[in-house]
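S.K.: Following this line, the structures themselves.
No value in this document is a laboratory result; all are computed from the given coordinates. Computed from a prediction, not measured in an experiment: that's the story for all the values here. Cβ atoms are built from the backbone, for glycine too; each structure is taken alone.
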Structure I
């Protein structure tokens, strides 16, 4: 099968540091190549892949700093580049939210969109109503609830390469927080959990410009506690040790998380997660097996005390069973084949928009 993967340009594929969507696009792309498919990846020029790379920007836009003022302009250019080559592909798979909708609905080639973000935003309702035939994939069943009437072709959970993270049977003595500093991620809750339990907390997190004031006013004053260590943003190479050596991952979110890749990254290392009951948490975690799902601070404190009774090997086995990259690719291939079957039934006529 000839497949185009269209990635966001904010980070490279895979990202050097933080970047969940770009990381998933990388895992999917490499697995499809491994399985013998012809894949063309539209991404930033510093991406690394075994697929054919079409470099849209020289580097990840986040790394360009003040040199890139309008990031959308680069994505619009990418859409034109995809459009020019659309007849080269059996299917085009988009990962850039909804920017391509007006174009993809007029493609003579099958198109699929994986939505990676939150969908409970009122502005999205009229947009998706305007494009009722766009083929969509959700990354959790919870994610799609706000737009349950849309044209969902399936839910595909993210997956990681089996060998990406090493199983570590013996944990360290600290709690871990990994991700991004923002109000909805609630690192302040993680700090309170550490303080209430007396267990050291290591925070490896990115601070975006939009969250800088929040970090400086709300979070930085909390970092003076000797129990708290702020590591800063870490790369892929450092995550295995950071997560694998943790007693548990803290995921005390306060928003409808569409997936939460860090939970399965921890699971791959054998590290259980303590998470608040929001978004996809109840879909990904098996309560009392791969972690604990809690509703408040006291529940999280109690869960920390119960961590030693969980099996880290059970966490790893759950990851291998449910969240491998090969399983993710197989799920997507089933949807690809369904879309191609639908296109064959229609007859595959070129639309006037494309020919004009």
Structure II
């Protein structure tokens, strides 16, 4: 089972990602889910599977190897069912709140005994940071925000970065105010392979990567702070402020809240791999594969891709990210898949999850 390759090397008993850190806007544009479709999505914390659900497919199957990640999805479902939009954002951590424990208790009561114990053990953290703030990756950014960034930039400088500006003003602000010596030195240290492996991603996630991430992060950070508009980037707002405020990821936006709530019966949550679905005879029209190939050897990647093709209908759309390990359709299967280079070129400059180096869109012939 190729997709369990990483499971042999990385820990899958913690919340690694308490929220999705891939841009759902470009994901939806790439996969173009429609009525009648079956969509397979790597679950992560559930946000992007729910963003895809809002587009109206008949079935969304959220799969993951990590039971803790699926607990996050089930908590999202409970929150959508039970809370109004404002309460949902408070419990998520997107907005300040003095009643998260009460909101958490309400949502948890609808879950299984096992899930109730899981969330009770994290209740104190959720009171402080919200459901979306209790993963290892979120803790990494919190360490950066609370213990590293204050030595480089004060709150006024951070607020200035996130304020609305013209492209020319963004460039000037970055060059004169933000990209100081301390910032450049910090990128080399805090975003090194060693620190990211200890505090952010599992060290095993770097097994098939050459070089370190700090230079890439520096390059892509300039893209996020200058080429794009930081004022409307929800991922950047969370990294720098610890909340979303009014700048929300797609699945959390008010205009989709009721739609997602009404369609939750179309969501399936599965502790399995895509290979399991293929063995069951599932045929999907679209795949959100997150960045799963990043963690695989070339041999495991080829095997896993074959599994995805086995579970695909003709014309199925496949989307995934690369951070540091370049992965695309294996050469042995290139005649079965075409790359939508035109759509890639359109969407990649828009990707607000700026730490990824590539966004791949492929379609089954």
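S.K.: Using the calculated result 21.8 for mean count of other Cβ atoms within 10 Å over residues 107-114, pick out the matching structure from I, II.
M.R.: Structure of origin is I.
S.K.: Once mean count of other Cβ atoms within 10 Å over residues 75-82 is calculated for all of I, II, which comes out largest?
M.R.: II
S.K.: Given 0.95 as the derived value for Rg/Rh (Cα atoms, Kirkwood Rh), which of the supplied structures I, II does it correspond to?
M.R.: II
S.K.: For which of I, II does percent of Cα pairs over 29 Å apart, for residues 27-234 alone, calculated from the coordinates, equal 44?
M.R.: Computed on structure I.
S.K.: Turning to a different aspect of this structure: Assuming 17.8 is mean count of other Cβ atoms within 10 Å over residues 51-58 as calculated from a single structure, say which of I, II it is.
M.R.: I
S.K.: If you rank structures I, II by distance in nm of label points 7 Å out along Cα→Cβ at positions 43 and 331, which sits at the top with the largest value?
M.R.: Between I, II, the highest calculated value is found for II.
S.K.: Of the structures I, II, report the one carrying the highest value of mean count of other Cβ atoms within 10 Å over residues 171-178.
M.R.: Going through I, II one by one, mean count of other Cβ atoms within 10 Å over residues 171-178 is largest in I.
S.K.: A further question on this structure: Comparing relative contact order in percent (Cα under 8 Å, 6 or more apart) across structures I, II, which is largest?
M.R.: Evaluating relative contact order in percent (Cα under 8 Å, 6 or more apart) on every structure, the highest lands on II.
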